[in-house]
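Below are structures written as structure tokens.
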Structure 1
Amino acid sequence: MSQNILTGSREYFPNVNKIVYEGPESSNPLAFKFYNEDQMVAGKSMYEHFRFSVVYWHTFCGTGGDPFGPGTKQFPWDESAEPMQASFDRLDAAFEFFTKLGVPFYCFHDRDIAPEGSSVEKSERNLKTLVQAAKQKQDESGVELLWGTANLFSHPRYMNGAATNPDFNVVAHAAAQVKAALDVTIFLGGKNYVFWGGREGYFSLLNTDMKRELDHLGAFLQKARDYGRENGFEGTFLIEPKPMEPAKHQYDFDVSTVVAFLKNYSLENDFKLNIENNHATLAGHTFSHEVQTACNYGLFGSLDINQGDPQNGWDTDEFLHNIYDATHLMMILLSENGVGNGGMNFDAKTRRSSTDLEDIFIGHINSMDTLARGLLIADKILEKSDYVKLKSDRYASFDTGNGASFEKGQLNLEQLTTIAKEIGEPEKISGKQELFESLVNQFL
């Protein structure tokens, strides 16, 4: 997708030109080595495989602060002391970044793009004002909104939860915020709408009525779905699992937990999963496990791309640079239906000590190249090796005879017992894990 660079009254990244593909031999950190958006792989262009998206929060709002010290980054778009002017400046910087990087999508929380006001009405007015400007920039650039969402975790009113808060008045405020965020997502043509429940959980069961809170959350999401559908939202509602942080235990712990929740509250026809790598790590899973699980249930929706540190028990949101993770992810997506109406959204941030503006570009470029390389490797593994056959052969006993009858539900326990007596002790068959690992490594 060819884009013209879109700048406002000021150029915020004057030392960075349009990022282009230069190939694997390039040593330019501000160029793509593997991501070539027009290159066809497995019948689709790289552009179609990835549908890359940049987040508003880490990229343009995160200044590097942590519990041990203040932010280290002084962004030029934050210079204005007037919150609305700073928001307009940030919008200019964002679309300059999107178009220089060449991504087709972006994502935001409501409070990323516009400041909260002193009342519900003022907050809505601020949001509508900025979104009108965002719509004009979308029209001028061709960049689209992958998904919108409401920040229901930062304000102190949400310290005990939003939709699960034991105080109804807080639930009503959360509903007003979601309504406004849905309105602007619809206005901007958002492809999806995300719920992430950072405060939807508990710190202690002693003071928590879990069943009641879950029922409230289910009802809240049903009403949000109904409002969205009644007002023209045709996209997918997404829930993003995370086991903890900031809550000790979040109700959207992992993919399996969310699938059970969606089915329990009859939401599975409208909601799918937005899966983040680092959140999978925190839940004790691999990224590929979570993605495959969502695909198994037909509830895979979209991806937040990053990686965590297995040695750290918190959400580090590093830019993805692990080629093994990228390759295994793409092997799954090539075998399933790809990202569909979702995309690959870089929910990642530069390190606190990475303070140059070009570092933001380099982090995104490297992750895009990592995924592109993973796609190329995955395609070769699936098409030019014995991988698919070796995996299928492990289950060959279910392709014919009694195994096929079992898969069709045609054998009961009595019949299975008779078969077991007839065949005697089965021979041991190697799982060949080492062979599979060796095969993948041959293509890296």
Structure 2
Amino acid sequence: MSSLYRKLRHYYWLLSVFSKKNAKFLTISFIAGFFLIFVFINIFPLFNSLFFQKTDVIGIVGTYNLQNIPDEVKQEISNPLVTVDQNGEIRPVLANSWEILNNGKTYRFHLKADLYWTDKKKFTAHDIEYNFQDVAVQVVDDYTLDFVLSQPLIIFPIYLTKPVVKQPLIGIGSGYTVQSYKLDKNVVTSIHLTPNKENLPLKTYRFYQTEDDLITAYKKGEITFFRTSNRNIADVFSNWKNTEIKRDIDYTQILTLFLNTQSSILQERDARKSLAYTIGSFNESGVPAKSPIPPTSWAYLEDVREYTRNEERARSLIEDTLKESTASSKLTLYTFFDYVDVAEELKKNFEEIGLDITLKVVSYIPDKFDMLLTVWNPPVDPDQYFFWHSTQTQTNLTKLNNVKIDKLLEDGRRVVNVKQRKNIYNDFQKTILEEVPAIFIYHPYLYTVSRR
């Protein structure tokens, strides 16, 4: 014990002597070290950005092959023939100009002659591949392409606004080039992009089968960025200090209750209106949707009929309808797992006005239904012919058969003047909200989860 004590005294004495002799040096070293640590912490991000290129690793849920990669990726690696500006005007991108021939049945596109694919090969009309139903694609020469339609369609160029991609994932004229990709039994697992312009980060897209896989990937640091409309997923990371969560409105989607206009009591318009009057707001999930055309569209009409919650009005409408009809008050509501919470709330509201509701959760769109609650992606152009016209038996989920709506949808496809089209789609929005083949509930919030 005494030996240990002597050793401690000896080391203490040496340390004291050293400190006294080198006090100035130690003080300066301490201050300099503190200053260097402070500078390193504050300057390193700038140093890192100057000498090391930033890489964004984005997670996406879904199963994709090389032929059907997400539009988000396509838009990064290539450009379309034409685009539609915020005023609804069609503008050339890869195309130089176009003309209409053969009484509106042929669209001749003239391509720009000085463009190259990212594989350094020249861009020509022979590279263009489209698979439109009832449309023949014919190459006239290296820079001229004909689209021959079976019937005239004045708005046809609108369908050429998707990026042109040559397999395997070769683009043209955009901000990024596909450096590499990985497959697992023909399923894309990742895509690596390099920028074609300065000040753009490297990007990697990683694909996951489920949202649980996506969450795990973020926790493990496999990805630095993902988007979700599921608030519960975003909340998982709400207390992470190194994570930022941003909330936006996703106007590309509408949570919609589709009503079978040929089914039971829902054949009656007042019955459909009664359902609309029972639905309240879902402020925690999104912002109210007023019509099938979103606010981001040039054809959007702000001043439309709104069905604010009015239980008394709803009960009166459904009771009067039941008195005058032999139809049953029993209805089946179908939905998908992601929307069960909303569906249960709707079921409760509908039962409060005297309806007998059966809720069924499915993984597919049933062939027959009374009501179907799901998210719907309205097209960028206001042309919604495929969704509401009576002749479209495969895509008109509500089986709507309305002469006025049919006529408006037909006229909207025949007119190219934006002002005239806007007037047509204003009438379309007013009419469809009066007819109520569907109830447009809300545009969901979109959460962006990213590392700081």
Out of 1, 2, which one gives 1.14 for Rg/Rh (Cα atoms, Kirkwood Rh) as computed from the coordinates?
2
Parent structure of the calculated result 18, given that relative contact order in percent (Cα under 8 Å, 6 or more apart) is the read-out and 1, 2 the choices:
2
When 1, 2 are compared on FRET efficiency 1/(1 + (r/R0)^6) of positions 136 and 360 (r between Cβ atoms, R0 = 30 Å, to 0.05), the highest value belongs to 1
Here helix-only ellipticity at 222 nm (-39500 (n - 2.57) for each DSSP H run of 4 or more, over all residues; to 500) has been calculated and equals -13500, so which of 1, 2 was it run on?
1
With Cα extents along the principal axes in Å, for residues 96-351 alone computed for every candidate in 1, 2, 53, 48, 37 is reproduced by structure 1
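Values in this text are rule-based calculations from the coordinates and carry no lab data. Source: prediction; values computed, not measured. Cβ atoms are built from the backbone, for glycine too; each structure is taken alone.
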